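No lab work stands behind these numbers, since they all come straight from the coordinates. Remember, predicted model here, so these are calculated numbers, not experimental data. Cβ atoms are built from the backbone, for glycine too; each structure is taken alone.
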Structure P
Amino acid sequence: MRRALPIVALVLGVAVLALFFANVEIQIEGPDGWAAKLPVTFRVERHWLLELFWGGRPMTGYHAWVFTFMALVFHFPLLIVWRFTLKLEARILASLMIFWIVEDFLWFVLNPAYGLQRLLSRQVPWHRHWLLGLPTDYWSFTLVAAGLYWYSFRQGRADRNA
């Protein structure tokens, strides 16, 4: 139980960040998800790289900037402590993945123009791939994040002897 506490606290903290950011995105996008009607943003609708890395969703200028910004925010503590390890990087990437899953889910739950029912009934044109009633990103990112968390919190022989 003691080992699980830091992971639970971290995931809860990430979920709180996602809650606030989901509300920011609702204020920005309103009922038109995936930056569909933002006034000044580029849009690349189809490209094989988008299919491979972006779940087939369009790449917008808004999302290019906001995804990069959040990646930098999650990495910023490394500059504060001036320390980098592969375990810290794994933990940051796992947290970033969980952040985007929770943020996206909460965008639907909290957005008065959508709601959970529209997500669960697949009335979401920008999520093109689904598995077991949810976007495949939710499943794949959760599995990868779980593996990264496991690695980042795993104690090696040197850690146990210290």
Structure Q
Amino acid sequence: MRNCTDVPESARKSYVPDDVDRRILKALNENARKSFRDIARELSLALSTVSNRVKRLEDEGIIRGYVPLVDATRLGFDLHVIVGVKIAHGKLIEVQQKIGKNPRVFAVYDVTGEWDSVIIARFRDREDLNDFIKDLLSMPHVERTTTQLVLNTMKEERRVGV
């Protein structure tokens, strides 16, 4: 899946979907593997309408890819952490891009407040987490971090309600 810097500037502008777009997006949110033919039948639309609308939503950068919703815990990633990072002035983007290349990291946010960036990552065990934090602290321009371990996930939703 692409991040916002991979989407052309023209595609990052706000897009207001009409009712047909919203219905198609809702159907894809329920099951992204559903065929356009099934969506057309369910929504009482022409197959070409669904196909053309999805293509336009992809071209506009609204739909940026299709990924399965994977249960990370079932794959052995039992530790879910949130890491606040203080980064030296003027080096924010450079450091965030480097952090974002780590496969254990699934989100890097540029935030306001005490921290310059917030990272969300998953790890198999304490040793894996320990290695990551030590690597992070040894990176040039990373001044300090704080790590919070997620004890329970009450809600985690990757789909956008439309």
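Annotations for the structure displayed:
- Structure (P, Q) behind the derived value -10500 of helix-only ellipticity at 222 nm (-39500 (n - 2.57) for each DSSP H run of 4 or more, over all residues; to 500): Q
- Structures P, Q were shown, and Rg and Dmax of the Cα atoms in Å, for residues 56-95 alone at 12.5, 37 was computed from P.
- Which of P, Q yields 1.00 [Rg/Rh (Cα atoms, Kirkwood Rh), calculated]: P
- Largest in relative contact order in percent (Cα under 8 Å, 6 or more apart) among the labelled structures P, Q is structure P.
- With distance in nm of label points 7 Å out along Cα→Cβ at positions 16 and 64 computed over the structures P, Q, the top value is the one for P, the highest of the group.
- Here the criterion is mean projected area of the Cα convex hull in nm², for residues 24-119 alone, and among P, Q the highest value is seen for Q.
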